[in-house]
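Take a look at the structures below.
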Structure P
Amino acid sequence: MLDTASILDVLRPVQDPELRKSLVDLNMIRNVEVADGNVRFTLVLTTPACPLRAFIVEECEIAVKALPGVASVAVDVTAETPQQRELPDRRGIAGINNIVAVSSGKGGVGKSTVAVNIAVALAQAGAKVGLIDADIYGPNAPTMLGLGGAQVKVQQGAQGEVLEPAFNFGVKLVSMGFLIDADQPVIWRGPMLNGIIRQFLYQVEWGDLDYLIVDMPPGTGDAQLTLAQAVPMAGAVIVTTPQAVALMDARRGLRMFQQLQVPVLGIVENMSYFIPPDMPDRQYDIFGSGGGQRTSDELQLPLLGCVPLEMVLRQGGDRGIPIVVEYPDSASAIALTKIAQQVAARVSVMALT
C-alpha cells in the first residue's frame with residue numbers, strides 16, 4: 001500500500017553523506033503527502049549551503065520511484081541549521097546557531113579575503129550570516145564588503161549600548177572600522193581588546209543567524225583567547241599559504257584552538273598558484289605548492305580547498321565587491337564557494353555527532 005509509512009520505509013536506507021545516518025532517523029524527511037500515485041515530501045537539509053544537495057534529492061527520488069504505484073515524486077528542499085551545543089563555562093548568543101572563527105598564524109595570507117567571501121557565499125546559498133571583524137588593529141572587512149563609508153547606529157538597551165550592524169551582500173557586519181576614523185590607530189592593551197570583542201558578541205542586534213563568521217587577527221593572542229573562552233564555537237578555519245614559514249605559523253594557530261577545545265574544521269590554502277589574466281590556462285606556483293595538502297595529511301585534518309591568486313580577487317577586495325559576487329565563475333570564486341559549502345557541512349557534522 002502506497003502511504004506515508006511505505007514512503008518513509010523506502011527512504012530509511014538513504015543516508016546523509018556527511019553524517020552517514022538515515023535521513024528518516026535524522027528527521028530530515030517531513031510532510032509526506034500521497035495522492036493518486038503522486039508523492040510529495042520535504043527534505044530538510046542541515047545547511048542551505050549543502051554541497052551534496054542535488055545528490056541527496058536524486059537518491060530520494062530513485063528510492064521512492066522504485067515503489068509500485070508511484071506516478072511522480074516532488075521533493076521540496078529547505079534547511080534548518082543545527083545549533084552548536086553550549087558548554088558550562090561558555091555562554092551562547094541568543095538567535096545565533098554557530099560561531100566560526102577564520103584565523104591564521106601570520107598576517108598577509110589573505111585571511112580577511114577568505115572570511116568575507118565565505119560569509120557572502122553562505123548568504124548567497126540562503127543562510128542568515130553575520131561577520132565580526134575582530135582584527136581590531138587592522139579592520140579591513142568594511143572595505144572588502146563595500147561598507148567603508150557606513151555608519152553603525154548605537155542604541156541604548158537593557159544591557160547598555162547596543163550596536164546595529166551594517167549590511168551588504170546579505171551579510172551583517174560589525175567592525176572597529178565603523179567606530180574610528182580611517183587613519184586612527186588603535187593603541188590598546190589586552191583588557192580593552194577583550195572588552196570590544198565581547199561587545200561585538202553580546203551587544204549587537206544580530207537577530208537570528210545560521211552562522212556568525214569571526215575574522216580573527218593573525219597570531220595566537222588576546223583576541224583568540226577571548227573568543228574561545230567566551231562562547232561555544234562551532235569550529236575554526238585555518239588559512240595559510242603554501243610556503244614553509246606560513247605553514248609553521250598556521251600549525252601554531254591550529255594547535256592553539258585545539259588546546260582551547262575548539263574544533264578545527266579544516267585548512268584553507270590561499271594563494272595556491274597565480275593565474276595570469278592574459279594567460280588563464282597558465283599557473284605559477286609563486287609561493288610553492290602542496291604545503292596545505294601535506295599539512296592536512298600530517299595533522300589528519302580536511303583540506304577545505306585551495307584558492308588561486310587572481311588579479312580580480314585583489315581588485316574586488318579593493319573595490320568592495322567580493323569575487324563570489326562580481327566574478328562567480330572565476331577560479332577563485334568557485335574555490336571559495338566550495339570552501340563555504342565544506343565549512344557548512346563540517347559545522348553540521350560537529351553539531352549532530
Structure Q
Amino acid sequence: MKLPDFPWDALAPYGQRARSHPQGAIDLSQGTPVDPTPDFIQAELRASANSPSYPVTTGSKELRDSLTRYAREILGASGEFDVLPTIGSKEMVALLPFLLEAKRILIPKIAYPTYRVGGMLAKAEVIEVDIDPSGWPTNDIDLVWLNTPSNPTGRVHSENEMGAVLDWSRANGIVIASDECYLPFPDKKSGISILKLASGDNKNLIALHSLSKRSNLAGYRAAFAVGDSAIISKLLEIRKHMGMMVPLPVQRAMSIALSDEKHVIAQGELYRNRRARLSLALLENGFKIENSESGLYIWCTRGEEDWQSVAWFAERGIIVTPGNFYGQAGNRHIRIALTATDAKIDEAAARIGKAL
C-alpha cells in the first residue's frame with residue numbers, strides 16, 4: 001500500500017515564493033492556532049507536572065466526569081453513552097476504520113484528507129458521497145464519516161440533512177462517525193451535534209471533538225470521542241493494548257478547559273472578526289465566498305484552477321491551500337485559514353487589495 005504524498009509538501013514552492021515577499025510571508029494555509037493557550041489551563045498543566053505513574057486509557061474520573069458533563073450540557077447528548085479521551089482528534093480519524101475493522105467506508109466528496117488516509121490504512125474501499133443519503137450504497141458499508149461544520153468548506157449541515165443521515169443509519173445499522181471539531185465557532189450559522197439529534201438513542205453513533213482549536217491546545221494533543229457505549233468499549237479495549245494514553249497532566253488540563261466556555265466565546269469572536277475583515281478584501285478582488293458559515297476557514301473561488309489562485313496569493317506573500325487537497329471536487333477553490341494574528345490578517349487583507 002502506498003499512501004498519497006503529504007499534501008502540504010506540494011505547497012513548498014509557493015511557500016518559498018511567498019517568503020520572498022519584501023514584508024515576508026503570511027501563512028494562512030494550515031489551521032494552526034496562534035492565539036495563546038489560556039493562562040488558567042497553562043497553570044493546571046504546570047501544577048500537574050509531577051506525574052510519575054502511567055495514566056489510564058479510559059481517562060481519570062475527573063476527566064470522565066468533565067467529558068460526560070460537557071456531552072450533556074454543551075453537546076446536548078442524552079440517554080446512555082460513553083466517553084474516551086484521545087491523543088488529538090486526527091489520530092482517531094486515522095485509526096477509526098482500522099479499530100472498527102471497516103472494509104467499505106463513505107466520506108464526503110470534499111473532505112479532510114485523513115478520512116481517506118484512514119480508510120487506506122485499514123485497507124478499506126473509500127467511496128465519496130454527498131450529504132444526501134438517499135443515493136448512498138448500503139451493501140457492506142461499515143462506516144460513514146460526517147463532518148459539520150466542514151473542514152475545508154465551513155458548511156453547516158442542516159438538522160434535516162443530519163436527521164436524514166440518522167434515519168439512514170438506523171434503517172441500515174451502519175456506524176456514523178460525526179467529526180464535530182469546529183462546532184464551538186459559529187459564524188453565520190450554528191451547528192448541532194448528532195448526539196443531540198439522536199434524542200437518547202445513540203446506537204451506532206460516535207462524535208469526535210477536539211480542544212486544539214476550542215481552547216488553543218493543539219500542542220497538548222487533547223481530544224475525545226463520545227457516543228455508543230459498545231463502540232467506545234471496543235475502541236478502549238484495543239487502545240489499551242496499543243498503549244494509547246493521554247498524558248495525565250494533559251487530562252487534568254482538559255478537565256479544567258472543559259469547565260469554562262467564556263474563553264471559547266471570546267476566541268470565536270476573534271475568528272468571526274477576522275473572517276469579516278478578510279472576506280471584504282476577497283470580495284473586492286473578485287473572489288466568491290461559498291459556505292464558510294462556521295469554523296476557522298474561508299472557502300472561496302475566482303472560477304479558476306486552484307493552483308492558479310495559490311500562485312496569485314504567493315505573489316502577495318500569502319500562503320493558502322488549494323482545494324484539490326480535499327478532493328477533486330474542490331479543484332477550483334482555495335481554503336484560507338483564519339489562524340493568524342489580527343495584525344497578520346489585516347496585513348493579508350491589505351496585500352490582497354493592493355494591485356501588483
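A short reminder: the numbers here are calculations on the coordinates, not readings from a lab. As the structure is a prediction and not an experimental result, all values here were calculated from the model. Cβ atoms are built from the backbone, for glycine too; each structure is taken alone.
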- line: Comparing relative contact order in percent (Cα under 8 Å, 6 or more apart) across structures P, Q, the largest value goes to Q
statement: Output 2.7 (distance in nm of label points 7 Å out along Cα→Cβ at positions 138 and 234, calculated) maps, among P, Q, to structure P
query: Which of the displayed structures (P, Q) returns the greatest value of distance in nm of label points 7 Å out along Cα→Cβ at positions 82 and 322 on calculation?
result: Q
query: When Cα extents along the principal axes in Å is calculated, the result is 73, 57, 38; to which of the structures P, Q does this value belong?
result: P
For 1.0 (distance in nm of label points 7 Å out along Cα→Cβ at positions 34 and 218, calculated) the corresponding structure among P, Q: Q
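Could you tell me which structure in P, Q was used to calculate mean count of other Cβ atoms within 10 Å over residues 42-49 as 22.1? Write down the numbers at each step before the final one.
Details: P: 22.1; Q: 13.9.
Value 22.1 for mean count of other Cβ atoms within 10 Å over residues 42-49 corresponds to P out of P, Q.
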